[in-house]
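These are the structures, in structure tokens.
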Structure 1
Amino acid sequence: MKERLFRLNLGWEAVVLAVLLALVLVSNLAPPLEEQLKEHRIFEQKLYQKKIEMAKVLKSSGYLQGLLEKETDGDGLPDNLEEKIGTSIYKVDTDGDGLTDYEEYCKYKTDPTKADSDGDGIPDNDWNERREYVFTIQVKGKILSPYDLETMNDFFQDARKIKERKNVLTYEAILYPNTRPVVIPHKYPIRNLPIELKKYTERTTLFNYSAEMQKEIKEIVKDCKTDIEVIRTLRRWFVENTYDPFGNPGPLMWRYSVKNGKVVKMNDGWVAEGLRKWPEKKILETFVYGDSMFKKRTHGTCWSRAILFCTMLRAAGIPARIAINVSFREGKGDHHFNEVFLNGKWIRADTLKGVNVGLCFESIKIISFGDFEHADFASTWGKIPASKSPYTTFEITAQYLGTQVKEK
């Protein structure tokens, strides 16, 4: 009897264990496709409303009056171009399909005067429909935080969540490598900058330009008449006057965090072996703080270059922030670069490759940020073994005019 009871209990334990295991497996699965699409439609609607609101802000603040070409509605397209392509100079989205005229003209190449460009019954703002007119690359992968789904959607890519669990995002991204943003120069110095953008010209812990640095920056750009001239002049000065005194000091973003306005060393690794002999103060002044890098004319790798250039741009009164791309090709790395606010849009810029560039269509932007307190890589990426990567790709598909080539 005892033996039978023992067997019976063991059987129930096995059943309970199997049920619990099944629940764990189910919890790790992505939500059903229809649920994903519904969630993403809500997400995209919020992004769309933010674009509409930003256009209103640019109009009401007087920012548009400083553009060198007339731009009435704040969508980013000059009035003379809108008249040429048949869109309204008073509406951000002429056909009301949920894609702005700017996006349809510059990115998707759909007809901004028709909600369904090809008349197939599927609106242009459908996730797959908008890919039909241009070359695109679909990527599915995973990223360890920090990441930001909102800023992952820009003029070179769209991104949506497949699932999210324990600071890991499983995503699908569509890259648009041939996007060419329209940029209208703005008179410099910039007048009537909306309050929503002024924070991107302010000092932060790392973008800590001093009055002395700001004075020198203004001397460098004193002959510039537009914001684009300022950006190009500062980039040229950067290339001609700064250098890496160590020769690749390593990924310092994996070593330092910014917490409550202070730089905190989170680990002893992630720097070149020889650099570990340097005093901590010297490392920070040479490769981390924007003001001291400018005075020393030094920088490190792309993370350090982006900090210095962002500090210079802000000192000149140009709204600027930092972004990071990660490669979806094995053996490639990640890259920090800058974004500047031009013509009412965040445009990619890089000290290596210039302004208004996609940088590389073998990589995906995972986050843009105006302050390193909102992008703490050292607390996540800095804790994983050097043999592992904080991001991975499991599917790549290229598509042009309906023809797909899949790579796994």
Structure 2
Amino acid sequence: MQAQPDILRLIDSIYEGALSDRAWQESLRLLARMVDGTGMLLMVFDPVAGAPIRLDNINLDTQLLDAYGRYWAYHDPRLEPALSVPVGEIMTERSLVPRDRWFQSPIYNELLVPNDVTQCLVVWLEKAPRRAASISIQRPHNAPPFGEREFAVVRQAIPHLRRSLGIKDRLGFSHCRVQSILEVMDRLPFGVVLLDKDQRVIDASTSARELLTNRDGITSENGHFRCVDSRNARALAQAFAQRLTPTNAKSAANSVVVRRASGFRPLTLVVIPSSAADGLFASQHAVACVLVFDPEISIEPPTDMVRRTLGLSAAEASLVTLLANGLSLREAADQLDVSLNTARTQLKSTFVKTDCHGQRALLRRVATGPALLWSHRKVQQRGKD
């Protein structure tokens, strides 16, 4: 039986690995060492698609793994009997395949013996229709067979590996979800700042973070969201408190106009509550977001996106893009080097193609369509209308 301090150190390492990929790799190395394994593989895969979801390789030859995945997995006599073994039950070659058949198998003689990984301990961590996970630990031919000492260590590790792997998966999913949300935030035509209940900045879109860093009307002091001009601080505090009051949470939003010492036109801030404000752990989560509208930024949708989303010709899309950027029809015609009559004809054609009854409806469609998410943010000449 493995010494209790060693087992406790392994368990600590496994749970530390839930939060760190490096620690996770170290925990797998430690497990392999504790059972005198020379290599180890943890694999999570989709049984239906046959696609790997996660692969942690500890000291195994990648060419060996590639060869097994491409060919030998389809000729492995251990695989079929292993599929019926319950989760948590330890398997070896001896428990899966008769001795003579195993020693005479092509995979043993042509793949495992040349690579000196002839002994293997395998256990399912989970089995489901669309998700399966297993660990396998290898030994060379001259090592003693895996026995009860190694089985005991692995049995003690199994429940902790399963829990830690589940935590890693949930954290990974949450990370991907947060990254996706942040990418969307960066595409919005306004800045976004996420705040906790003490107005600490949890995260911010790129445009909002630039304003915070430059102290351009708003800033972050010791991690707290603040207005640079103290005259706006009280209005912001009132708006924040009001939006977090349940009776006011769904009422019309109050905007706060924030002066900028640079002389640029003021920012407009709108505080919106988050549902996390009612949670048990609200102090650790965003309870509100502040939308930051900067009149010095113009949003310019890319011409090609306008063309594809509205089904326009290249010339029509160029015209519509300029109109969406605030130019008059005459100014757009001049910039495109076409006559005003030509521009009018092209504009009428876009009305027909987009089923819009007038220029205002057309520009509203551009402003609310997918082209907005791929728009270029352009700083106008500061302080100019």
Structure 3
Amino acid sequence: MEKGKLIKVLDKTKTSKYDKILKVMGGISDEIKKGKLSKEEKVELKSYAIKKAVKIRKNKARRGLEIEIIETNEIEGGVEVFARAWRDGKQIGFGKDGTVDIERFRIFNPPILVEDTRGDISRTSVDDEGVVTTLTFREDPEEAIIKSIEQTIFVKKQVFSNKNIIRGKTGNTTSTLYPAAGANAPCDGDNMHDTNATGGSEAFTFFRAQTESTSNNVTNSANQLKLACSVSNGSFFRFYAFLGFGFDTSVIDTDSIDSAVFSVKRASAPTTTLGACDVDLVAFNPASDNTFVSGDYDGYGLTRFATGVDLGGIGTDYTDWTLNASGIAHIDKSANTFFSLQLEWFVDNVFGGTGVANQRNQLNTQMADTAGTTNDPKLVVEHSAGSPVSQTARRGVVMMG
């Protein structure tokens, strides 16, 4: 994909409108919550705010990482940021061979909220057990985009020492994709079958045999992956819910995918009362891109797209699944791509734990937020042009495919 071909410039009518919004503290989030903006306008407003907020400078080290912003542009669907990075004081070489000096980061549906215990924006979710989880954020477009790039660098595969860096070389593209919030494409949410809604509890294999859910949700700020035993009998089960996540991977276009990493952040500590098990990443194919319906309950795949992650070991940072060849092949470069998180027992259709009455294994994850946070689910894709593109001078930087 040719560098810079998606750069957009807003007309004065829009910039004047957006400037008025930005003058108010928390104005972006408040404006989006009004529900008057289209999905495209929400992204445009956030991208404009990021472009204005991000300064051309070297940012202080956090977690051993320094990032120098070279340039920021608005593009269709988000922003692109050209940046250098240092780890523990030594510059990182990007690209397939470590020769890239300045990496091009594209962030689609970018976040503007960062978690802050003293923040004035709160997000509250309640699971089916009545457990309330509340997280607080502040609106900070510059910090949000820096954190997004930091998180992306931590999962990138094409990260090398500085010995082969060619000064001024800008090469491989890294795209970070976030789902759309609410009933917008591509959405995220959960899909569940609750036997309490149909009169009782069932054997474990019952849940894999079902073709319809009893409920689903694409609007919560947090959703659940969960298997729960019967209230009175640990040999039977009453509830299974899984998670689905959509990403607009059409932005990759004709590029070749070099690597991809799917990541989520927990909303609360996981529960493993029924025993240790992995969380697996598989395909999901909902009937619609902007909502989940009852018939999507059997729309999952059974091929594992990554090495499973131990449920009990999921901590407070992002949890990552590095896609294997099957996972990369699943990515649709001309449309939206959906993934699902499932308990390994469900994928194998064998319960490998110990049933305990009224207990569960559960993971609550943070989902796509209305305004976008640095805790939202994401897919990081490293990709490169299938054939060389022309070199273009950009502020003394040689642009190469």
Value -13500, calculated as helix-only ellipticity at 222 nm (-39500 (n - 2.57) for each DSSP H run of 4 or more, over all residues; to 500), assigned to which of 1, 2, 3: 2
From the coordinates of one of 1, 2, 3, Rg/Rh (Cα atoms, Kirkwood Rh) came out at 0.99; that one is structure 3
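Every number here is computed from the coordinates shown, using simple stated rules; none is lab data. Keep in mind the model is a prediction, meaning the values are calculated, not measured.
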